[in-house]
Structure 1
Amino acid sequence: MNRDQLLSDFSPFTDIGEEPPKIALQKGKFTVRFIRDGRELKLVIDSTTGVVQSTLGKSPVRHHTSVAALLASELFANLRRWAEVQRDLLSGEIERRMIPVNASTHDDVPIKSINEVSKLLGSAARPDGAAEVLLIDGPAGIGKTNLIVQLALERATSYKSAPTPLILHIKSRGRVLSNLDDLMAFSLQTIRSTVTYDQVPVLVRHGLIVAAIDGFDELGDPNGYDTAWGQLSELIAFVRGKGTLILAGRDTFISRARLLKDVSSLRESIDIVNSLTLLLPSPQQAKEWLRNHNWTEANLEIPSISVLLDENSFALRPVFLRLLAENIKPKDIKGEHERFLTSFLLKRIIAREAKLFGKAVQAVMSIPQIEAFIENFMLETAREMADMQAEALDATTLSWIAEAALGDGYSAEIVGLIKNRAAVVALLMNDERPGYRAFVHTHIQNYFLAKVAVEAVSRGDTPKFIRRNILGAEFLSTFIDVVSECSSEAPSMVSGFLGRAQNLAQTYPHLDRGARNLGALLLASFQCVRAEDEAYFAGFQVDDAVTRGTAGPTKVSGVVINQIDCRQADLSALEFKETSIISVIADDASRFSSSFPVPRVLVDEGGAQLSDAAKIAEWLDKRGRSAKPASNLVVSDKVKKHRVYAVLGRACRMRQYWLRDGDDDVHAERVLKDPNWPTLSSVLKQNGFLRIEKRDASGGASPFYHIRHSERLLSERSTDTEVVKFFKDLDDAI
């Protein structure tokens, strides 16, 4: 304890416009005086024991065991009140939406409960003057935000009986770069705290609260996230002592190794850095959670439902489990086998909502008309939020959007009924700000926004959010599914989108982010390109790119890409010329063309970074860049050279959940009508990698195909005995 430290601790708590604290040391005791809440506050601090005496104005002397206890008291942060308000705010919502925890630490320790997550904080012995950081990473929709909310509730609830540092949940909001101080201020306002943003680091340093920065990857400039690292480095340096931070972000951006490398203030041998990777809930966890939401065993055994709950199924993501539990009745999806999961669930929710508008509305609008209105309302709401760079809209704005989405020709009474009902549809929820509504999850918001992007650009329109916002990896990942769905259902519209986006990206004036974002959308559409599209992507720069699936034949010329995530993508049909890539994120399922540029940095699926050009080239060559890729112990040369291998890769990389022949899906037809499909499907089914359901559908009874564990098939790991056996059987069958 010294004069400078006390000045740093108490200066943020001095009234605005008043002089900084005056500090004197006499006979081993510090006397600190400053104006607090309009009255003089006198503190006498024993430099040996740390005991504090406080006198506010003419009030009686109070005693505190330490400076931390003083800061926690009602004279300063009033953390008891903080805990009560936070508990009341979170309890009703989170108890209804709590999702099972399934995670693993960087030491491969399994974490199965929120209590185990809480115990991670402060569990390691900490040297004096050290800071602690817990990283929480995972893909979109995996439950990072929900985990922090659960942790905040757990600590707020137990604070009175067993105080532990409370959680300040700092969420990145909007579509533009955010300042950490602004986000802190908004979070404090949400819990009605009297604490101000500049006081937060002091409370963190004394171990009274934990600052949890949710969406940390959105707090930086797109050319390297210097803003994010800079703000974080300063904060870590300030909170050393008992300070703890939580950082949550997407797994492609944030990692323990990168944090230690890029945050200059972190000291690897002193500061504590732990990481927690969120995994999909297990099928058992998901089923138990659905049972707790009144789903029966019979419901779970329905074939079209049980397949959704397979190991590593995309449907196990918490965002989809919530939609199933809260907005879907099992009978609504019995026997249904839609190709794309998000639209499959949203169509059912919209169909249910359409029946809730009342008899007066149904007297003048058919159910299909109401469904069309709801979808249009969601599209326009997503666009308005993006254009306004906001995560929520007020009631007046939503009312205006509903009226515009409805169109003319209805009486004032009907318009009023529709506007009132639209504001409370199940896809929207109450925001933290009273009177505001937000989408139930950013994935749903991104889904509708992606549809807006495809439709608008195909008409030659460049929406404001494309011109001004940063289209991050989370949005682009959702866009890939949406544009894939559109290319199956409306290939002419996607061809129009590709053509207009190519022209706009090359000719767009560099006054804003329009060209960069259009370029990112084009790269996210590789898998939709057909030979007749004659795709030629040229002359633009991209900050953050994501691509999946099997790319169609495309020429890429004069393009600069800062970072591209091509995990599980097959880019072997791409022809690159005079193109440079700074960073590539790839995995064992990635495939590359012979002209693919050697990037400066390559990050593999384990988070390891390669920066040596020769080693990067060798890594790429093993995954298709070389004309003679290295053989492995899993797939024989015979299989690799056979057409069946390409069909398998395309099938495993398709974005569709179910494939059906004769479904007017040009992409599915390329797999199901290939002469090698009967042989391939037989071996897949024989080894448990293919599920076939024969159900009535438009056009009569038809088989539906779902490839199970496609990631394992693409990764071709020699340690996976079931995959090894599959490829041996395939070799024997061809």
Structure 2
Amino acid sequence: MTLILRASLTVVFSLFWVVAQAAEPNPPGQVCEQSLFVSPLGSDEWSGTLAEPNAGLNDGPFRSPKKALERMASCSGRWMPAAQLRRIVLRGGLYLLPEPLAITPAIAGAGAPPLRIEAYDGERPILSGGRILDNWKVGADGFWRTRLEDVVRGKWKFSQLFVDGQRRTRPRYPAQGYLSAVGPIDPTEAAGALGHNRFKFNPIGFPSDALLGQHAELLVFHSWTTSRLPVAQIDRTSSILTAHGHTFTSNNNGRIRAGARYFFDNVAASELQAGQWHLDHSTGELTYAPFPGESPLATQVVAPLLPTLLRIGNAYGAKELVGRIEFRNLVFEHTNWNMPTNGRSAPQAEVGLPAAVEVGAAQDITLDHVGVIHTGAHAISIGSSSSRIRIQNCELRDLGAGGLQIGTPNIGAAVPPPQDVSPAIDRDRVFISRNLISAGGRTSPGAVAIWVGNMDNVTIKENEIHDFYYSGISVGWTWGYGKSGAHHNTIIGNHVHQIGKGVLSDLGGIYLLGSSPGTVVAKNVIHDVDVHQYGGWGIYADQGASFLDIYDNLVFRTRDGGFHIHFGFANEFHNNIIALGERSEVRCSRQEQHLSVRFRANVFYHEATSPVFVGECNGGSFAFEHNAYWRTSNVSQFYPGLPALANWSMGDTFRDRDSIEVDPKFKNPTNGDFRVESDSPLREQNFGPAEVPASIAIAPQLTSRLPQVPDTFEGRQQRQ
């Protein structure tokens, strides 16, 4: 199609022409620049080859990142040799994205030169999926109000709001704490085979219809996950609530049991407190109750529109890959997630939610010094079709769900644990290093900071992870002894702390599931793990955990112990320091007809009055040899009914016959310093790690000015 013919087209087809033109290769002889620039002060009508507007204001950088990507696609096949680096350089400022950016094979497919998308030196570009809200009117009540036409038209719904860089919440009932279910009611016929959707409530203190409003969301807390469901019917005569949708399973784990905590989110605007907001979908009116000192003229209010900001490659299973792409010094902010029409109830870890950055069928992708903050769901997802992915020196913070979701969940067939799995050719299929991942689960509390499902050769190294309501790192994801895709993974040198926070139960700083040949868990520092009721462990080897090598870890200040093995096969647990567990230091939950765990050369330091070991640790599935123990309480027993080391090691099992009970002479264990004094008896007897860190290097904070992220759920300590 010639330019003359294009010029004759009507205005109606002009937008189609722009898109079509962008996808066409350059005419013969046209130069493809290696570097393109984008700026909030630019124009998509300019060449994009200048870093700033020229003196005549008729050329300069592009205005939108999308235009720069289209330009890269239009140069397909006309680049210099493949080794030549292409660059898209973003000037500092805020870019409000109308749609997700997409890196397609046309931009970075086979044979294309490497591409780097980066910030201009010393500047901070922010790619936002939100919209800045203005036109506020201040009412006599002091509340700010504005009307959003796209909400009235049904084109926009949002469940997050960010004010001056801080997440704000919707009104809830009760304003603090939780209500308690009286007991389960059999589900309706529609939900019965899938999950539960009814429970009996206590009418005393239960909210009125007017207080609940039209769009209240029921949030029910199960042991390790939650259900967020719309309210379908409230029978006040029988005190029965029925929800749309259902919980994650029809078995007992999904029942809304007696005593189950719940509250209503997004109740009527009449319940607004300072720092909260309410959106009326019928009128489009957004109401915000400001904190003292906030002014609409000096406050930035952002509502998210997009659930995803960047897609790298096509979806899982695509034959054509994208690759050789690097992202540097960029910040992605403000993503949206809304409860589906029939609610959401995930079995575990909130797997399957969208992410701000999604990596699909891709290889050789690097994110370096990238920030992902203020999300409605996950920060980054990496699909099973990807390889050679590096996430390093990044900050993932203030997250509606989790930080990194890698791979896919899978329940394998019931087969014996595989022992002949070979490493993949690419040792570091995914490499996650020196990232700060914090303040997660703010909308979906069951999310995990780093989740790996049925992926092999993933390295998780020297990250700092803290402030999550569920587990810190989760790897595996085949229950029991089924065939697993998780093998030869490495979890090393991470700092994991402030996990659980008394909100959920049955969790771990590092959680491992299923058969995992070649997997190493080493040199991690894990501390301050708390739960609502039970199961707050430092390292948690759940159903079928097998072939794990766990060593040189320091675990302290946990609610239920530094290590838990549910059941597994041929695991080694050695040279670790396990200390300051509240209810125990180790739990072994199931006896089987094989060796589950060998404990050797560990140091167990116990100050509580509870036993050191609980569960089935006295059985033949668990071997103990050459360990060091120290109990500061005269009341504490080694195991219920076995008060002393001599009692614990007696019998036919020869358990712990070469172990000792001796003061390890840690420098300051109360404050987390487990280095040993020069005269410690551990030094020459090979107990514990060869080198104990007093602290761990913390990943750089890219958004150091980010305000503190408030809690959205109350934990056990806050309720006391």
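Computed from the coordinates by the stated procedures, all read-outs in this text should not be read as laboratory data. Since the structure is predicted, the reported quantities are computational estimates derived from the model, not experimental observations.
Determine which structure produced the value 37.2 for mean projected area of the Cα convex hull in nm², calculated from the coordinates; the candidates are 1, 2. Only one of 1, 2 returns 37.2 for mean projected area of the Cα convex hull in nm², namely 2.
Out of 1, 2, which structure matches -12500 when helix-only ellipticity at 222 nm (-39500 (n - 2.57) for each DSSP H run of 4 or more, over all residues; to 500) is calculated? This figure was derived from 1.
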